[in-house]
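Dropping the structures in below, format is structure tokens.
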Structure P
Amino acid sequence: MGLVTGKGLQSLSIAVLTVSDTRTRDNDTSGDYLVKALEEAGHHTNDRAIVRDDIYQIRAVLSVLIADADINAVLITGGTGFSGRDSTPEAVQPLFDKAIDGFGEVFRALSYQEIGSSTVQSRALAGFANSTVIFCMPGSTGACKTAWNGLISQQLDSSHRPCNFAGVLSVLEVK
């Protein structure tokens, strides 16, 4: 689908990836929330998957998503903590062409207002890989709401000023 332009909002094609050893489509409330939120914002869900919290499985699935020219963004939920199996940052960071350092910083600042010092246990991160923007957030539905409402929805909104990642994607796509 790629970037769909018209008057106003550019509708983006977005994949949602849940990283979990226990979630299924029946109980993936975070993935459900992200799909609903992005579609309510006028975007399109291109793909949705659940992958085990394993570095190589995450990389394999994400590599397919970022190689797909029709996917503009990937929202990843889960695996950003410090437990033994949490490996999303280790899996995703090597794939980045450019990191978006401010995403994790601002996410934790917003999260601090909601959960206090527990936010330091989040390794939320974002970056670009192959002209695709990738946002990695904690697996709780509350954290996904914080990330979507506080950051991601605005950055994927082509009308957000003074700047947004939808605009960056349109420049990156013209190669």
Structure Q
Amino acid sequence: MIDTLKTYLPKNSYEKIIELFDASFTIKIVNPRKTKLGDFRPNASRKLQSQITINNDLNRYSFLITLVHEIAHHKIWIQNRKRVSPHGIEWKTEFKYLMLPFLHPSILPDDIIKAVSKYLINPKASSCSDTNLYRTLSHYDEIDESKLMLESLPQNGLFELSNNRIFKKD
């Protein structure tokens, strides 16, 4: 599975990601989920591995950031078990520490480096909750005509959500 990661990661990031691996967790690349890009599932039994899952439809840069996000959860789990908040100061500190080696022009485009650097000042539970980072990363998504940003619609334009509800931009 580790070799498969190469196809999902940005150029020059694979070796740095491998340095973060240990035998206590596995990575599973899964079909897209509507509510999350990835997750970390700790295993309370020390005999079994914890699991990180990442959606298979992410662009290379989103995949990398999500993977590092989940590895930070794993590292904090190993250190503290359930004694800390999932996105508390311990996780934020670890995530920043793990992301820093990837903030390099040989790995990330300049616009993403700037957006991630700003995001790392106070990272949130999801990269999607940072509008600037989300928009910057979305420039590298495969074009899907069915997905538009609300700001790209004209005033009074209609749009439909996946639950078939129709709205008007007002």
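No value in this document is a laboratory result; all are computed from the given coordinates. The structure presented is a predicted model; accordingly, all values stated were derived computationally and were not measured. Cβ atoms are built from the backbone, for glycine too; each structure is taken alone.
Remarks
- Each of the structures P, Q was assessed by distance in nm of label points 7 Å out along Cα→Cβ at positions 92 and 156; the largest value belongs to Q.
- Structure responsible for 30, 19, 16, with semi-axes √(5λ) of the Cα gyration tensor in Å calculated and labels P, Q on offer: Q
- Among P, Q, structure where relative contact order in percent (Cα under 8 Å, 6 or more apart) as derived comes to 24: P
- Given 10.6 for mean count of other Cβ atoms within 10 Å over residues 28-35, calculated: source structure among P, Q: Q
- Source structure of the calculated read-out (Rg and Dmax of the Cα atoms in Å, for residues 52-107 alone, 12.1, 37) within P, Q: Q.
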